[in-house]
Structure 1
Amino acid sequence: MLRSRRQRGAGLVELMVASLIALAVLATLVSVYSATARHSSRQLRETDLRSQIHATLETISSDIRRAGFRAFDARNEPASRNPFQQPGNRLRTGALHGQPDASCILYSYDLDRDGLLGTGRCAVNGCVPGTDSDNVEQFGFRLNRGRIQSRYGGRGFGCGTGNWQAVTTTGIVVDTLNFRIHRTCLNLADADSDCAPDRPALWQRAVELQLGAHLPGDEDFQLLLSRWVHIRNDRLEEP
């Protein structure tokens, strides 16, 4: 004679224990996933910071290296009349109002190789001698509220005038942008004497550049780079 067996299901306590175990495993998985996501996001932001800083440093360095260049025939015109080396257009530093000293650099060079300084716009009565309006050849970089900007035109060739556009994104905060110009003067009339106002002289220049930034809301990760840039075009002065 066969006897029937009763099948006993899981009790309430067992179900609660199983649920707690499942919730604990799920919480652990969510915590691990969240930590991994945060770590990956931080790594991506740090990579973006490095990429922008290195690219910006290279862009600034390669451009200011051309400061003062002019295409001209030395047989017909003296090099000292180079409009790209005159006081209003030559390599110099400054700062936008409210920003650190020497956080802006201005310079010009003959981009289209026509020998004329392109201002982008001339006065109503025409361009002054040595200039034209067919392009813009007055350049610059400056720090403005945590971003680096480059000059692309406009009236007035200064750190606080003209038109500027950002070259770094809001994904990084630029803390440091500093330009220091180093100059060496050679007396062309007497190599053993110092330069003098009544003697022809050749000025050799180099720019010491520092660029630093951090992530927005996270100053624990900061990056600071520096570089020396030799200006290829020496400035000639004649009495």
Structure 2
Amino acid sequence: MANSLHELFQALASARDQRELRLRFMDRVGEHFSVQRWGIYLFNERSRYVAIDIHGVPNADTFVELYEKVGRTVDPVLRYVVEHHAPAHEEMVLPPGGWKQCELYQNCCAYYDHEHIMTGPIVGGGSLVGAVYFARVGETPAFHHQDIANLSAVCTHLSACLATLGIQQIKINSSVNNHLTAREIQIAELVAQGLTNAKIGATLWITENSVKQALKRIFRKLEVTNRAEMVAHIRDLLD
């Protein structure tokens, strides 16, 4: 395997939290797969998105909305990934010439010139907890077996890194649960992932003002004055 891919593995392994893990993946992965567009999606237990990062797709929010509306339920590559917990591209799961005839291409990918797609699983606890997506646009070659092998390796490392970060989060929870409520711990976790107050509120189904008031209580309990100090204090608990 190319040394550059091992460098990606090391970068993923040294991420301090989920947000940093996603950023390191997004910053480094595109060059290894000769793709113009890529992304990483994390799900909750109800298969709802909790984090989305996309590179290279114009009007990315519109694309995600369109994919959710008319693409996700008919995505043959994602269906294979969900069933097998293994990466796939369109030529693996469709008959010759089937890509441009399928609903996903005609209703979604055609509008974005996605000539070839590849998807890989992120797993945890025996379930799919996320996925990574790649697209080649225009006159580009299809993905092949080496791309699948490399993506399988990347997904293995992503899954392992998320599991490790989850264990660290359990340690954080056990260290602060004598001071913070369960809701305050949830908010602190999301702050550590880099979410804004508005996004934290949307994730937890509470108002932005409720997030602000909770942060004031957290700062007082941990004897810190801002978000950066709070995150640093929590990370110190792992040392």
Identify the structure, out of 1, 2, from whose coordinates mean count of other Cβ atoms within 10 Å over residues 17-24 was calculated to give 19.4.
2
To which of 1, 2 does the computed value 65, 19, 14 (semi-axes √(5λ) of the Cα gyration tensor in Å) belong?
1
1, 2: which one has helix-only ellipticity at 222 nm (-39500 (n - 2.57) for each DSSP H run of 4 or more, over all residues; to 500), as calculated, at -8500?
1
Working back from 1.2 (distance in nm of label points 7 Å out along Cα→Cβ at positions 65 and 105, computed), options 1, 2, answer is structure 1
One of 1, 2 was used to compute distance in nm of label points 7 Å out along Cα→Cβ at positions 25 and 121, and the answer was 1.5. Which one was it?
2
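Taken together, the values in this text are just the output of simple stated rules run on the coordinates, not laboratory data. Just so we're clear, the structure is a prediction, and the values are computed from it rather than from any experiment. Cβ atoms are built from the backbone, for glycine too; each structure is taken alone.
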